[in-house]
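What follows is calculated from the coordinates using simple rules that are stated; it is not laboratory data. The model shown is predicted, which means the values in this text are computed figures rather than measured ones. Cβ atoms are built from the backbone, for glycine too; each structure is taken alone.
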Structure I
Amino acid sequence: MDTAYISAIAALSGSAIGGLTSLAASWVSQDAQARAQRLIQDKNRRQELYKAFIEEASRLYGNALVTNEVEIADLVTLYAMVSRMRVISGLPVVKAADAVVVLILDTYFKPNRTIPELRDIMKGEHLDPLRNFSDACRDDLRQFRPI
């Protein structure tokens, strides 16, 4: 075989391999960037949902302590948030959210609290009814930390 052919084939093979390597590296890089972007969006979506749930549940719990009048629309909003969590969150978060909803409902059926009773609650262990939920959310969001 003529050396010119060998040189030409080697040059073409080198160009093809170099082009394929560049294409593969670009594809892997784009895929990693897209995956990282999806993780950031998922984390942000969860954070916003958890924040909204904490705010709404806190408001309803405070309301349940001082009144027995339930706004059904507010409870439906809370249930909708829990349902969204069932889709995007882990089981510990959902169980903790369910426990918060049960606590709120149970509190509505208890006698209204007076100001001195509220002060005693704030001094006791029942100050933070969302503690387990917050802990579960923090654990859930840890999966999005960079390695």
Structure II
Amino acid sequence: MLAGRLALTAAALFSGAAVYVNIAEQPARLDLSDGALLTEWKSAYRRGLAMQAPLAIVGSILGWVAWLETRDWLWLFGAAVLVTNWPYTLYAVMPINKQLESTNPASADSKSRMLIEQWGRLHAARSALGVVATLIFLWASMS
């Protein structure tokens, strides 16, 4: 079942990237000065969005296709967990993203640092959703 394998691959790629942000990139960027911190966050955010958003959608669609092929509810469940990243990001994370994107790095201060720290905590939930979806897809692929 190709759709299931591809769903698992997309979820694993999403998860790997998201977890990397939380355990490597976010702590490293927090070592920077406020202006450099915001500059780095803006650049990384644009690139991450371009990679992770499609992975969440594609992985979810492929999980749904795998469910259609097998009628194994695990594929549908994994797809639902993975696609949950979209509404979570839109409603929980996007307000912070908009504040950070509208801030000029030259005027970055402790408030922008606090927002980036909050963003990192919220991003950890995205990482968790990706890992859970990956594990569900892995479970489905073994049944």
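When you work out distance in nm of label points 7 Å out along Cα→Cβ at positions 9 and 129 for each of the structures I, II, which one comes out largest?
I
Here FRET efficiency 1/(1 + (r/R0)^6) of positions 65 and 113 (r between Cβ atoms, R0 = 30 Å, to 0.05) has been calculated and equals 1.00, so which of I, II was it run on?
Numbers: I: 1.00; II: 0.10.
This figure was derived from I.
On distance in nm of label points 7 Å out along Cα→Cβ at positions 81 and 97, which of the structures labelled I, II is highest? Working shown, then result.
On the way: I: 0.9; II: 2.3.
Max of distance in nm of label points 7 Å out along Cα→Cβ at positions 81 and 97: II.
Taking log10 I(q)/I(0) by the Debye sum over Cα atoms at q = 0.14, 0.19, 0.21, 0.26 Å⁻¹, for residues 25-104 alone from the coordinates of each of I, II, which one would give -0.60, -0.84, -0.94, -1.16? Don't skip to the end; give the middle numbers.
Numbers: I: -0.55, -0.81, -0.93, -1.21; II: -0.60, -0.84, -0.94, -1.16.
Of the options listed, only II reproduces it.
Can you tell which of I, II yields -29000 when helix-only ellipticity at 222 nm (-39500 (n - 2.57) for each DSSP H run of 4 or more, over all residues; to 500) is derived from it?
Values: I: -29000; II: -27000.
Structure I accounts for this read-out.
To which of I, II does the computed value -0.71, -1.04 (log10 I(q)/I(0) by the Debye sum over Cα atoms at q = 0.13, 0.18 Å⁻¹) belong? Don't skip to the answer; put the middle values down first.
On the way: I: -0.71, -1.04; II: -0.57, -0.90.
The read-out was computed on structure I.
Of structures I, II, which gives 41 when relative contact order in percent (Cα under 8 Å, 6 or more apart) is computed from the coordinates?
Numbers: I: 29; II: 41.
Traced to structure II.
One of I, II was used to compute mean count of other Cβ atoms within 10 Å over residues 17-24, and the result was 10.0. Which label is that? Could the numbers behind the result be given before it?
Details: I: 10.0; II: 16.5.
Considering all the candidates, the number was obtained from I.
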